[in-house]
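Derivation of every value follows stated rules applied to the coordinates shown; laboratory data play no part. The structure presented is a predicted model; accordingly, all values stated were derived computationally and were not measured. Cβ atoms are built from the backbone, for glycine too; each structure is taken alone.
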Structure P
Amino acid sequence: MSAREAIKSIARVIVCCLWPYRTVGKENVPAEGGAVLVCNHISNMDPIHLLVSQPRHIYFMAKKELFKIGLFRWLLGKIMGVFTVDRQSSDKDAVVHAIRLVQDGHMMGIFPEGTRSKDGNLARGKAGVSMIVARTGAPIVPCCILRKTKNRKLRLFCRSTIVFGKPIQPSELCLDGDRPDIRRGTRLLMERIAQLMEENECV
C-alpha cells in the first residue's frame, strides 16, 4: 500500500467517526481516464469528503497560504498531489498544470465558486473549470455536498450527503469545438450543480 492510499484509508476511518457521510451515485464516477469533478464548496472538509467517499484519487488546487506550513506542504504536495493556486490573480500555471493532469488520465477536483460559501447557497462560478474542460475534452462529473445544518455548516457527528451526478460531456455545455463558449459553459455547469442540489435536498 502506498503512502497516499494509507493516508486515505486512515482519513476515511476518522471522517466516518467524526463527520459521517452517505454517498449517492458513486457509480457515476468514471473508473479511469481523465475527468473533471466539480462540486459546491461549503467547508474546509469538502476535499477530504470527496476523496474518501469514492475510490479514485482526486487532484485538487489549494490556496498557496497552506503551503507555508512545512507539514501541510509535505502532506498536501508530496503525498496527496495538491498544488497551489493564487486566488488573488489569474493563475495560469495552476490551470496549465490541471490541464496536464487531466490529459494524463487523472481526475481533477474543482470548486468552481473559487471559495467557500458563507450561507450555503451556490455562488457564481469562475471560468477556470470551463477552460480546463474545453482544452481537455474530458467528461465533467457534477457533485454536491449537502447538510441539514444552518447554512450547511459542518458540525461534529452531523451527517453529510455527497451526491455524484451522471457525467456531462463538454458538448452539452457548449465547451467543445474550436470556439468553446466559456462564459455560457460556466453558467450551464453551475445550473447543473444547482439542479443536483435541488433534486437531492431531501435525500
Structure Q
Amino acid sequence: MKKLLAHPVMRILLGHIGACYLRLVWLSSRKIVQGTAPITAPHIIALWHNQLLLLPWLCPNQPAHVLISQSRDGQQIAAVAKALGLGVVAGSSNKGGAQAVRTVINKLKQQHNLFITPDGPRGPVHTVSKGTIDLARLSKTPLIPVAIATKKHWTIKSWDKFQIPKPFNTITVHWGSAIDIDKTMDLEQQQQNLQQQLQNLTQAAAKETTAC
C-alpha cells in the first residue's frame, strides 16, 4: 500500500482529490478576516505548520510558491498545493540545502510571495526556526505573520497536531504586521519577535472562531 501511495501517478491523483476537498471547505465556509493581507508581492508569509492547508486562499491573486519538505508527507502536501495552482520549492529553511534557498530567492526576485512554516517540517511545534530569519535576511524580504483558525476540524496525532478543516465551517484569518529583518539586530531576538506575533495571532483567531 505504501508503494502504491508513493507512486507519482497516485500522488497526483490524491493531490487533485485533496484540492477538490479543500475548495469545498473554503467555498462552503464563513470567512472572518482581521488585519490586511499584502497587496503586492514579494513577501515571506509565515504561518504555523498545522494551519497550512488553507494557505492557497490567503493571497489568491498574487503569484506564490510554498516551501515544503522533501519527506513523504511533504510530497503529498506538495501535490495538493500544485493542484491548487501554487508553485512548490522542495526543501525547508533548514534542510534541502543551498539549492532550495537559491530557488526561493530567485522566485522572490520575480515578485512571487513565499509561504513558509517556521516550525516545520518537524518542529518543535510553534517554535520559529533560525532558518526562517536567515532566509528573510538573505533575500531582504519582509516577513508577514498570519494565523488561520477553524471552528470544526479533525486533529491528526502528529508532532504538531495537524488540523484538517471540515466543510461548512467558520474560518478565521488574522494578519499581523510586516517585519523587516534588520541585519544589525540579534538573531534570537528576531526569532522571538516573529514567534510571539504568531502565537498572539493564533490565540486571537482561535478565540474569535470559538465565539462565533
Comparing P, Q on distance in nm of label points 7 Å out along Cα→Cβ at positions 49 and 105, the highest sits with P
Working back from 1.8 (distance in nm of label points 7 Å out along Cα→Cβ at positions 129 and 145, computed), options P, Q, answer is structure Q
When FRET efficiency 1/(1 + (r/R0)^6) of positions 161 and 177 (r between Cβ atoms, R0 = 30 Å, to 0.05) is calculated for structures P, Q, the one with the largest value is Q
For mean count of other Cβ atoms within 10 Å over residues 33-40, structure among P, Q ranking highest is P
With helix-only ellipticity at 222 nm (-39500 (n - 2.57) for each DSSP H run of 4 or more, over all residues; to 500) computed for every candidate in P, Q, -13000 is reproduced by structure Q
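Work out the source of 1.00 here, i.e. which of P, Q gives that when FRET efficiency 1/(1 + (r/R0)^6) of positions 17 and 81 (r between Cβ atoms, R0 = 30 Å, to 0.05) is computed.
Details: P: 0.75; Q: 1.00.
It was calculated from structure Q.
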